[in-house]
Structure I
Amino acid sequence: MPLGKPSAQWQSAPVTISGRLEGVEWRGAPGLTPYPAAFDAMAERAAAIADGTADELVWLIEHPPLYTAGTSADPAELLDQRFPVYAAGRGGRYTYHGPGQRVGYVMLDLDKRGRDVRRYVHALEAWVIAALAQLGVTAWRAEGRIGIWTDDGGREAKIGAIGVRVRRWVTLHGFAINVAPDLSHFGGIVPCGISEFSVTSLAALGVKAELKAVDLALFETFPAFLETVNTAS
């Protein structure tokens, strides 16, 4: 699944957002993308960006049900291996991906935008929070806890995950937003190593938003995200 050049498959993909914004290519994949294929395609594209032979990219996809293990994953937090588990190479612990979840792989060149990884992660979180606000959901960061949080019936719950790796100053991985996944699938892990808080989704909150609405919200809030990243340069 090469990402270097558009193919007929990509051009015919039934996605809402495609094209370019602020000099960055946006692309989506049809259906459910197997994790190994996505990982390899992302790594290949990131290497090409570092070499100066490909443009930066925001890649919006869905995965079949699976778990990914970050570099800090604790095997004790894999409670039930009901789905395949893949080493992700990103920071963090165990995360679930599956249908009804918008995964965004963000490949930006921090060598030209500013070598500030902390600022990039902060901007990525703010981008997801701003996109959720477009959909009527108030979300926030929580001190000492990874991810994006919101109120679910008077209790804090996680609605988005963040995971990043930087190689040759090009970013890999990105975010996941729970739109309408099967929340029971999170029961096979301790999501991001945080057991005392639950996981929620737009659907669980009563927000009737499809993936295309989430994509549009991300697209509309992208310029502010990029401006924050660029201020590091």
Structure II
Amino acid sequence: MKRLLAALLLCFAIPALAANGTKINATYSISRAGQAIGEIKETLVIAKGQYRLESTTIPVGVLAVFVKETIKKVSSGAHDSAGFHPQQYSYRRSAKPKTNLDAQFDWGKKIATFSFDGRSESQPLPEQLQDLLSLGYQLRYWPKAQDSLRLPVSNGKKITEYDLLRTGEETLTVPAGSFQTTRYTRERTADDDGITVWVSDKLATPIKITITEKKGAHTEQVLTRVTSE
């Protein structure tokens, strides 16, 4: 059961890209080995050159019997023609507040500051940095002439270089519909998990996300519903 909870925490939650002044709501199901373990509800608002993305995850099915908590992640910052520029990222667990964390990204001073475990740490802020929520949006800005890309990504406690590949196109059918998609992949290594994201030109919300843990376990996040206001 602890492994199911770990899978739930690892899942990305990446909703649709919004036009300026638009609010997007998206819902994803999470499964592991064919068993439903969670649901993610996302809200993204972009207005006046700023964005705010909120992600709330709850357990479902058998996991909900044993795990009574909500996980909330928030990413906010600037948005322009080059994409998303995170300025703040936070992570909250209702049942385990000691795991809460906050990250501040000061693009003027080029300093990233991480607050967790009762302490604060800082390190240089690299260009093009994304957090775990904003990362998926940047796939929409992938340079068309490049088949590979390296991006620094923060989980709120540190910064890791992600080597990403554009690995193909395919038609994907999920509860939200059928979409022609482009697939982006970070390969699994002995030290870190692998991630694959399917994105459609017709719908900015990623259609499907899979996480392959370094020990081989496989988790899927699938779009079930998306609306705009």
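Quick note: the coordinates plus some simple rules give every number you see, no bench work behind them. Just so you know, these numbers come straight off a predicted model, no measurement behind them. Cβ atoms are built from the backbone, for glycine too; each structure is taken alone.
A few comments on the model shown:
- Origin of the derived value 111 (volume of the Cα convex hull per residue in Å³; candidates I, II): I
- Identity of the structure behind -2000 (criterion: helix-only ellipticity at 222 nm (-39500 (n - 2.57) for each DSSP H run of 4 or more, over all residues; to 500), calculated), options I, II: II
- Parent structure of the calculated result 18, given that relative contact order in percent (Cα under 8 Å, 6 or more apart) is the read-out and I, II the choices: II
- Parent structure of the calculated result 0.80, given that FRET efficiency 1/(1 + (r/R0)^6) of positions 48 and 216 (r between Cβ atoms, R0 = 35 Å, to 0.05) is the read-out and I, II the choices: I
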